[in-house]
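Take a look at these structures.
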Structure P
Amino acid sequence: MVKWNVTDPEMESVEEFAEYLMDEERSTFTNHEVLILARSTKQDVASVRAELGTYGFNQVGHAG
């Protein structure tokens, strides 16, 4: 598991993180990742999760 920090370049925006996921050939993200990304981008978790969903990504273990 990657130890994320709000200052990591992948956490600058939802788009940057989506590009990271694509580069890593991942289709999911973790709760930890969405929490850090929300904090970094100053958005609520639901908005970040929804935006990642527009790229086709799903949160591991999240039904909705």
Structure Q
Amino acid sequence: MSLKVSDRVWITDSTGMEVAEGTIINVNDFREPELKFAVDVEGYTEDVLFFGEDSLIKQEENKNE
């Protein structure tokens, strides 16, 4: 999966269940793999959260919009 800045993603827990959604605002290849993606999570206004690729699922784009 190829994730990039501005992608809308689902954030999953350790069982693979979707628990939140957000937008990738930064990708840093120099961070540890489990912290590579900075995500602005909807409903969490304190700061961005960091996730690895295995915790993110890219949302499908709606071609009809």
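Here are a few things to note about the model shown:
- Label whose coordinates, when relative contact order in percent (Cα under 8 Å, 6 or more apart) is calculated, return 35 (choices P, Q): P
- Comparing Rg/Rh (Cα atoms, Kirkwood Rh) across structures P, Q, the highest figure comes from Q.
- For helix-only ellipticity at 222 nm (-39500 (n - 2.57) for each DSSP H run of 4 or more, over all residues; to 500) computed as 0, the structure of P, Q it came from: Q
Read-outs throughout are calculated quantities, based only on the coordinates presented, and are distinct from any laboratory measurement. It should be emphasised that the depicted structure is a prediction, and the values quoted were computed from it without experimental measurement.
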